[in-house]
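These notes open a run of structures that come right after.
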Structure I
Amino acid sequence: MKETIIKLAQDGNESTLLELLVGTRFYYDAIKEAAKFNHTLLVNKLFKQLNFDPYNVVSMSIGQLALLNNALEGYTSGLHFDHVKQMVSLGGNIFYGLNALVSEDLLTKENALKLIDCAKDEVQKTALCDRIEQTFDIPCHQGTEPAEIRDTSVRVNH
């Protein structure tokens, strides 16, 4: 059943998917796959079927945040960075995007910089860039290589 649901989500087959999903535990998979294939209306209908409207919520439960992060992962896996930025602005964790790039073998300097541009603020941009540089040795601080950043921070701290 899971494979059928994933295929329907990839194809954007709304009516069959929405009907088949009722009462299952495969919403997360369907949201991630629909997002990966840029079926934004389907992602929103899946949210709605779960009585979740991420655009009009004051605070989210852990389950709702997981739904949002699954959409963020899917959009990142499909390299739909405009939607990634939107999911981050709604409260999604940008590091789920980094994990998606790594797991899909899509982490390049270009994609890393696009993901960094999706960060909600400078603090998040710096944290994400630092993680990418330290873990994957991809320079992403503008105008400097990772070693130069570390050398500068050491001098400042003295």
Structure II
Amino acid sequence: MVVNKIDWVELKVLKNEPDIFFRILPEEWQKTIGPVWEDCKENGCIYVLRNAAEIMAGGIVFIEEPPNRTQFEIENGAPYLALGYYYIGFLFVGPNYRNQSMGSKWLEAIKNKYPDRSFWLTIEEEGLRYFYEKNGFKCVAESQDPSTPEWMFVYTSDQKGFKIV
């Protein structure tokens, strides 16, 4: 089912009900974040876009180190963490709301929530590259290991984007 009309959308914080968001995530993601959430919830905040009926999209903004970082994220993310960049993880759009710009709306809402903040994130699917680039993120690193491809993106609050060398 594709919902064509969205009358009302709200960015909401899920402080005490993380499972509401976790349940819409792919099973692999649930297994990644669920077991460690209790230990990292003070460092992360779940934001969702919802209408009156359900969550349409959501993600987690981590103000410090995200959990379960890969070696690529540890090595390449350290300078951005040191500069106070927030990490965006687990961005997911519900199947009924895909191709309706919900991911872009979520990112825009987060940028508006933190107007002076810069962000970093990683992707494991190159097909997502265009999505993040059209939302103002710049690719600053690419893993050299073909068995575990990853790309790191940054969004700077001044919109210029740069690569830390």
Structure III
Amino acid sequence: MQNKIFLSLGSNIGARIRNLQTAIKFLKANPKIQVGKLSSIYETSSVGPKQRDFLNCVLELQTVLSPEQLLFQLKEIEKKMGRKKTIQDGPRQIDLDLILYGGKRLQSPLLTLPHPRFHKRKFVLKPLLEIAPNLKPMGFKKTILQLYRRLTDPSQKVKLHRKQI
């Protein structure tokens, strides 16, 4: 298992911590995925329509799956957990986003890597900073720490959640 990958996990419907735990259990159950570091859980303001705050974390993993195969697995987990596509940036029981896949860059109708907006989102960068501060994502000249320090949008509220996994 050679490809180091980072996923962003989020939930703002139902038992949010349990939703994150369940998604991680599904990932661990896949023999082609090896789960690595898990960040702390952060409570974050939602992007888009007004809704309940999200709980977010970032998970490092390794896999032999291609980016497209991994994306399919993530969508299957979301479906098993009851996620329904509604409005963009709307509430969701679970959201699994493929943020970085090793040193790969990819642009396809299904997937863009690195994730096209990860570097603008505190709810991704703050937990990623915790587990990979010196990582320089493919296509970026700055580390995760440097990218995080550049974010100045006061509307993006991110705080450590009182409960952890």
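Assorted remarks:
- Winner on relative contact order in percent (Cα under 8 Å, 6 or more apart) once structures I, II, III are ranked, highest first: III
- Distance in nm of label points 7 Å out along Cα→Cβ at positions 18 and 130 - structure with the largest value, from I, II, III: I
- The maximum of distance in nm of label points 7 Å out along Cα→Cβ at positions 26 and 50 over structures I, II, III, that is, the highest value, falls on III.
- Given 15.4, 46 for Rg and Dmax of the Cα atoms in Å, calculated: source structure among I, II, III: II
Here, each number is a calculation from the coordinates, and none is a lab measurement. Please read all numbers here as calculations on a predicted model, not as lab measurements. Cβ atoms are built from the backbone, for glycine too; each structure is taken alone.
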